[in-house]
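In what follows, structures are represented as structure tokens.
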Structure I
């Protein structure tokens, strides 16, 4: 394919793509540096567009607070833009639409995501995952009839997955309806019990953020009140050659907690990872009940994900509750925010095993 034809293809693709993100964070975004018209084949153009999407996705810039850590919004717009440009050149690559839709979920633009999922469904009307995505996000948007339509289609295509989706909805509804609490239930950890403390991003110098220390203060009190409970400390994003799990363990040991009680989970890079990796520790020790400790704006998501993760790992019959460090007054968090609920739905699907990005080399659950 000659350069003239490539230029014509890109003229259409670039016109189709979104304009440059107009946000205050634009200067932090990863910008494409390629001169696409210098490339020779359509495949090379698509590969370069996808590599640019990966660069934007992997940019270290983050938006972070106690309950939510995500990519910069401007970077995620670049991811979407490059995926859609690639789709214009390779219109059979429906995976590119699905990945672009999930990038919009990360940017909290659910309406746009639904449009892209529906566009993909028009190409692949029997796609199981597309019906699952649309059932979830139409429900999130309050379109119960549309959600039910996709659940019915899913039940015909894959009854087991339809049942799992119903179970996910029921789990989320139950956890969201459960009041947050700052004090633990007495006796819950007396036999085969575990305390699971979720990490928080370290400071650039490798020291613990005050939010993480506050979670540990809560952990210490619960550990002292329940001396037989196992303690799982989960968090593995390194800063200055240190991880959250290791620093949390060192802090508790220095306060008198026996190292024999502690399991360090030093690999998770998200709440999804916290749940997936820690669930194996809970299974190995045949834990009957686990109390999850995190910031109040985060614990509901943690509980939903740990419950979903345990469906596959066990142990059978394990139960969970949460203990919140009140990063905000619990009265303010009684009614769950739309942003928190979106994060719960999004990460529930990831924990269940559905990929957000499936367009190599941009692959991520």
Structure II
């Protein structure tokens, strides 16, 4: 099933293998502009049924990692056109991941005070400018609580970013609602201590996410819109949220009528618990539309998820870093180049080394 086509309501892929979003911080400066090197990187991996780009901040305050490619300026739109054209030239399909990190940032990266559901900081580090020069991991700042106007303006920032993505030639967009970033911060009890319409009850805590998705669907159509969720991952939090699984299932019920291209579950990274069979069965009962699963998958696990109808698409991350021809290697049972210590050193920032210089299998 891995190598079969997939079709749903205007969304289609040539196979079920997806390149998952991975931050690589290779933009041209100043301005966080996507460049030729990035276009080459994505083109090399375009045999995936779908590529999801690294997270692209929707505004300056949305930024949380230095040198990540934005989607809020005309220069960035023009830069991204190089990537979409390169991928389309070889028959690939590419979605951009729209990103607002919320409190997982620092003023020196965002250029202004960072924001979240509430003014609550969690111990956390992000990739940013070091006091002594250069870049490395730095501790995040204390956020300010967003006002209602801030929330509405941010929804419009997401909508504008989706418009920009269409102008840049993307086939669709994925909203990052996972991993402790802004929309996820509104979902969690620990990070959302609001007493207005965006806090307190489960209905209120999912409101920002649901309104954002609906606004983008209204703008560009459900078949071009997706969202990433991580209910089993506690990245960005000190402990698990006792209500998050239930809240996620209720959110899926709200999303189902929008007929999204897929909902993407990110699993098995950072601090996590494994998704249970019961959860996967619950998801299928209440959410009839496409599901994508990512998180330390191998060929056998991916095939099993598809065979059991727990997923329609399966996403792989780090294997694509060192294996630009990952799909071919998987299909022909060719061994993979390892994602080793050297690969980790070149994951963020730098040049072509550890980025576009990995060879295809001979």
Structure III
């Protein structure tokens, strides 16, 4: 059985939740419909004419891309322009396009973690913190016979995390009282009878970002017709998500050797380097995409080098004067996401016993050539 488009995206948003994207980022469904079966989903960095042809050849009904195809509101849709022809081809072949951009950069296991892993960094933090989840306390009263069922449901929905510990809860036994009224269908007791029930009070923490999902999972798993529960705000912060990564090499190495590491790890044909080739490198900041404005962040983090794309001339001069090296593998280095995301998504689809296939694009969308 093939997964519906909405299901594929729900799985994708487990990896890259929309709420952690940078403000005003162009993410989500940008073209087409998700209300259909998806036999093949194509994962790509960019949606180019060649990538669309690849999707057509594969019979893909959905493209998941990192870079948006629509950046600003459209005043018109002219099919005699390059963008218009692209949209027309996608629409004619009923191919939907979904964008996961900064939410995929920021996500645990996302683009920046992929790049850090490829460079064999021991990650110690983010280059810039951008989103911190607020925590809430969920308290629910459950008959003793169903306490594990409810706990399993709320934990699976995202509740119960404290730091790097999962499935955290406190449970206390007690007696619940109620009187089902006329027209009710109680799980315990009978209408018109005062009832006492052995119940468990389950307390756990819930990130505000998944509050609705957790509550819905709890209500579905709970056997009562009317569920007694409380949700309290807390003056505590949960998980922090950040852009870029800072980490260390196992052993220091020269900048020129590190540049070769970047070329190999990120599979790019060339890099631009700012700094003395003999400079020792131990602490590294890495940021996928365009990172000119993050040189100061890398300096503040104490990095010896910043690995990022699209460095302009004057930023390079400023970095050199400030004593931080730069290795620029180009914006296209983010292509590392294609195989990784396709593999992650395929594993989730397989868990659901879906016949849908997630495929990494084989098209090289690098714009620049070295002559």
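FYI, it's all coordinate maths here, none of it is from the lab. Keep in mind it's a predicted model, so treat the numbers as computed, not measured. Cβ atoms are built from the backbone, for glycine too; each structure is taken alone.
Quick check: 17.8 is what I get for mean count of other Cβ atoms within 10 Å over residues 233-240, calculated from one of I, II, III. Which structure matches?
II
Given a value of 86, 51, 37 for Cα extents along the principal axes in Å, point me to the structure among I, II, III it was derived from.
That value comes from structure III.
Here mean count of other Cβ atoms within 10 Å over residues 129-136 was calculated and came to 17.4; which of the structures I, II, III was it taken from?
It must be structure III, since only it matches.
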